[in-house]
1. Work out which structure the value 124 belongs to, where volume of the Cα convex hull per residue in Å³, for residues 193-272 alone was derived from one of I, II.
2. So if we calculate distance in nm of label points 7 Å out along Cα→Cβ at positions 137 and 241 for every structure here (I, II), which label has the highest result?
3. Using helix-only ellipticity at 222 nm (-39500 (n - 2.57) for each DSSP H run of 4 or more, over all residues; to 500) as the calculated read-out, with -6500 as its value, let me know the right label among I, II.
4. To test your reading of the models, identify which of I, II gives 15.8 for mean count of other Cβ atoms within 10 Å over residues 89-96 when calculated.
5. Consider the structures I, II: one of them gives 15.5 for mean count of other Cβ atoms within 10 Å over residues 249-256 as calculated from the coordinates. Say which.
6. Given structures I, II, which gives the highest value for FRET efficiency 1/(1 + (r/R0)^6) of positions 9 and 233 (r between Cβ atoms, R0 = 41 Å, to 0.05)?
7. Work out which structure the value 38, 21, 17 belongs to, where semi-axes √(5λ) of the Cα gyration tensor in Å was derived from one of I, II.
8. Looking at structures I, II, which one was relative contact order in percent (Cα under 8 Å, 6 or more apart) calculated from, given that it came out as 26?
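What follows draws every value from the coordinates through simple rules; no lab data is involved. Please read these numbers as outputs of a predicted model, since none were measured by experiment. Cβ atoms are built from the backbone, for glycine too; each structure is taken alone.
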Structure I
Amino acid sequence: MAQKIVIDDTFVEAFPGIFSRAIVTADDMETLMAAANDSTATPSVVIGRTEGGVERYLTEKETPDGRVGAILQFWGELNLSKGFDRCLEKFEKELSFKIRQDILVKPFTAVFDALPSAEGKLDMMERVGHCGDGYEWVEERFGREVIVVPLMVPDFVIERYIGYARGIMGGNFWVMCESKQALKEAGKRALAAIRTVSGVVTSFDVCSAGSKPETNFPEIGPTTNHVYCPSLKSRLGKESLVPDGVNFIAELVLDSVSIDAMKQALKVGIESVLSVEGVKRVSAGNYGGKLGQYKILFSELGLNGQ
């Protein structure tokens with residue numbers, strides 16, 4: 001008999017962000033994966049930095065320069081109480097760190113814009129191009145205006161203008177599991193399903209640390225969502241919200257270029273774990289409207305099994 005997995009009647013709380021979408025290319029997959037993974041490795045918007053994710057890898061036929069590539073997304077905070085221009089300025093600065101320190105330093109890499117419907121464009125000359133110390137130059141390659149940055153291993157190429165737009169961050173769902181094996185299998189299936197949806201990245205991949213808005217240690221940012229920690233269940237007693245039979249809870253966090261893409265990714269991600277033996281329950285992190293302006297109901301996703 002098929003197992004019965006509970007899908008909570010709940011909602012996903014998400015919030016707005018600023019993002020850029022770029023293609024990174026390299027001579028070989030080893031270098032490409034190092035550049036892609038290094039530049040998107042730290043999910044840090046929650047502590048005021050910039051995060052990213054790999055949307056998908058590309059073949060030589062799909063990139064501007066005919067080499068292997070990857071579509072990356074980079075995300076920054078959009079807190080309108082601070083003003084859009086201020087948030088954009090901070091995002092531009094943080095984005096340049098990712099490019100300069102994690103991509104430019106890898107031999108024979110290049111970066112191209114991948115956001116044709118951008119709200120605006122960021123000029124890469126000031127914060128990236130000038131890594132050439134004034135010896136950089138601009139030319140046309142592959143039908144695009146690019147900056148060539150002279151390096152000891154010649155040379156780094158980046159498209160002059162990289163687009164930015166507003167999107168949706170922090171969409172998520174929780175997979176509550178009986179065993180470690182179930183959690184690993186569910187996480188693997190969920191990531192594979194989500195990556196079939198264009199315009200979505202998982203900044204944490206399978207995340208073991210769900211957080212909450214309030215904290216006893218504000219200087220370090222979000223802290224553990226203690227009521228959902230299985231190891232605290234006996235200590236917390238009735239305060240614990242960990243369901244019976246659940247020993248592991250993983251969170252998958254999504255950033256998306258649109259609300260429609262977010263909903264589709266949530267749907268396929270959740271449905272992918274429903275046949276995994278040992279998955280007991282699927283839920284989501286929401287915080288009573290304290291975190292974000294977007295409220296996505298599970299009931300509106302059209303989930304199979306709900």
Structure II
Amino acid sequence: MFEKIIGNNKNKNILEKSINLNKTSHSYIFWGTEGIGKKIIATEFAKKILCLEKKENNCRCKSCIEFDSNNNPDFQLIEPEEGKIKIEQIREMQRTVAEKPIISTKKVYIINDTDTMTKEAQNCLLKTLEEPPEYVTIILVCSNEDNLLSTIKSRCTRMHFEPLEIEQIEKYLKENYPEENINHNIVELSQGSIGKAIKLNENKQLYENIESILKNIKSKDLIDIVQMSEEIYKSKEEINTILEFMNVLALKLSEQDIRYIKCIDIIEETKKRLKANSNYDMCIDNLLFNICEQFKKINHFDNITLRRKDVFNEKNNRS
């Protein structure tokens with residue numbers, strides 16, 4: 001049933017058993033780290049609930065054929081609109097909930113990113129969760145269960161999905177992206193999320209450049225480091241992930257050189273400055289300068305040169 005989906009075997013076994021025993025719940029919450037396969041598992045589970053023949057593999061019943069072509073009238077996937085699940089979407093769902101199944105004996109609704117649901121939408125959803133028709137199953141998929149009302153959580157079967165093992169993610173990437181060289185440090189940064197690992201791998205050059213900076217910082221002068229860090233200055237939207245990556249590397253490198261431990265403090269201080277809305281370029285300046293200072297004596301001239309370079313770049317950008 002879930003043979004092509006990696007990880008979370010315990011949850012997959014529970015869901016498969018409920019299908020085989022015909023004892024599925026009316027409502028579920030699938031929650032856990034973003035990008036670990038919750039939505040994929042929910043979709044496969046929905047397909048099996050609606051299946052007319054309950055075959056284990058390659059079923060060609062009318063329900064499964066229609067499901068695979070995204071035309072099954074007994075299934076609905078609700079996604080956020082403009083970053084939110086809105087009350088209008090839940091009201092439209094409630095309108096169709098009252099209609100009996102067309103192909104299958106069941107109807108299934110998946111509400112993805114349920115933790116983006118407005119309070120008004122959640123209160124509206126409660127009406128359906130309190131007295132769902134016997135033929136309806138609703139699956140709420142979210143990363144942050146704390147954003148849901150306690151009254152919603154109490155009415156659902158809650159299933160926590162664990163982050164995947166690093167080895168599982170690496171195996172998946174090698175099998176599905178054979179042309180790519182997998183960077184182990186980037187995979188570690190994914191925190192058990194295949195989705196995040198794929199996204200990070202799309203910017204592999206940026207992260208490998210950062211890795212080169214930290215590993216070679218002892219042999220480079222400050223201006224070389226600044227020039228190598230040009231992409232960091234341009235990656236404001238991704239800076240939190242960049243800083244986490246630097247932390248992962250610094251911790252590893254500290255096994256060979258204890259001075260990298262101090263770099264972690266510097267990175268954490270940079271996070272605080274950025275959260276306080278300090279000037280972005282200045283924060284990166286200080287980050288690079290303070291890290292360099294751990295490994296070599298930087299004179300006043302180096303510092304002045306760094307500042308002049310920033311001013312020069314700023315003028316060029318304006319022009």
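1. So the calculation was done on I.
2. I
3. Going label by label, the one that fits is I.
4. Computing mean count of other Cβ atoms within 10 Å over residues 89-96 on every structure in I, II gives 15.8 only for II.
5. Traced to structure II.
6. I
7. Source structure for this number: I.
8. I
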